[in-house]
Structure I
Amino acid sequence: MKFILGTKEYMTQVFDDTGRAFPATVISAGPLVVTQVKSKETDGYESVQVGFGEQKESRLSKAVKGHLKGLGNFRHLGEFRTEVGAMKVGDKIDLSTFKVGEKISVRSESKGKGFAGAVKRYHFKGGPRTHGQKHSEREVGTIAGGGRGGSGRVAKGKRMPGRMGSDQVTVRNLSILQIDPATNTLVVKGSVAGKRGSLVRIIQK
């Protein structure tokens, strides 16, 4: 399995040799440094922990400083459950393992939109605009399952107003359009959830 961490930069369009335009997302990916290698013998499963990005040493806790001693001051730590193979602490991972045309999955956090009503959050149609309804155009309506045979209580998972966005979203089967190892830039076909600077996890199985 191939994997890498990166940050979303911006959207653009890319033209192929025939002049056809594709919507694309530019991602700044890698390089990564292996910070820990887990094995079945010591941890019960195999995985690779990697560090990405830089930040001030003063912003790291003492525990993290000890964990990353001699490796760097990383802004993000990510773990990928994969076969370890010959990987060891200190190894570097970059875009050289990926190829143009490969299908990848990109996981990132969607934009946060704050508190939203059910009409915006779940596309409820709202109440009628006439027949005595004065202020219920965008209300949820009954929430307790009333009426004949109703339970009279709110069911678990009932769709109601609340915080919208900031969800982990995975977009699968995105094609790699361009790779620039010199600038650690990856261009993928289509859109990726999140705002500029959002952390993205890229996996190719």
Structure II
Amino acid sequence: MQNILTNWLAQGREKKILLLRHGSLQAMDDQKRFIGQTDLSLSEHGRRQAEFWSRQLFDWPLDAIFCSDLQRCRDTADRIARDRRNVVTPLTGLREIHLGQWEGMRFDQVKQRWPDAFTQRGRDIAGFRPPDGESFADLRERVVRVFERQIGQRNGNLLFVSHAGVLRVLLCDLLGMPTANLFRIDQGPAAMNILERRSDGIRLQCLNLLPDWDR
């Protein structure tokens, strides 16, 4: 199988930062739900996606691997690190957005129980907080702080395994985009994003690269 990362990782002499979304989830059911920090596992397809990236990255040197401490990210990261010398570092700061009382609920249930709040969320996607939860603006502040701390301490090639919301707000920050535009950034299950460190800052090289059978 051709390594789809070769051309991207070979570009330039600078160190890379890889941002990977966890693989597909074992769904609770076929209903659309608010899944933030609900600790779901990978589906069989999600495990195959993680194994795909493990093979793709096998010959690429990684100085550190970080992940959200939720099961779906730990499993994805552990499969990549399994045949390497890397130790995976789980970080609570890389968890998905906390949806408070809405966690795990179906969209129609939330809309019925909190109709005004559901409408408000649509009008202010960046600033709205569900009861006892976070806003995407809160998430951005949390994630950027953790990311900057880790890259400030290490100069090598780094891999971060996290969630769609986390990666979207982080990419918004790196690209100078308003948080309200986060859903303009596509992040499919097992999406890979490649950043390059340069003397003038971080540059995005590749966005939403998917396992070749998922493209």
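Any read-out appearing in this document is the output of simple, stated calculations on the displayed coordinates, not a laboratory observation. Quantities reported herein were computed from a predicted structural model and do not represent experimental measurements. Cβ atoms are built from the backbone, for glycine too; each structure is taken alone.
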Label whose coordinates, when mean count of other Cβ atoms within 10 Å over residues 52-59 is calculated, return 12.1 (choices I, II): I
If helix-only ellipticity at 222 nm (-39500 (n - 2.57) for each DSSP H run of 4 or more, over all residues; to 500) is computed and equals -1500, the structure in I, II: I
Structure with the greatest value (metric distance in nm of label points 7 Å out along Cα→Cβ at positions 44 and 164, set I, II): I
Comparison of I, II by Kirkwood radius over Cα pairs in Å, for residues 100-187 alone - largest value held by: I
Winner on distance in nm of label points 7 Å out along Cα→Cβ at positions 4 and 60 once structures I, II are ranked, highest first: I
Parent structure of the calculated result 1.02, given that Cα Rg over 2.2 N^0.38 Å is the read-out and I, II the choices: II
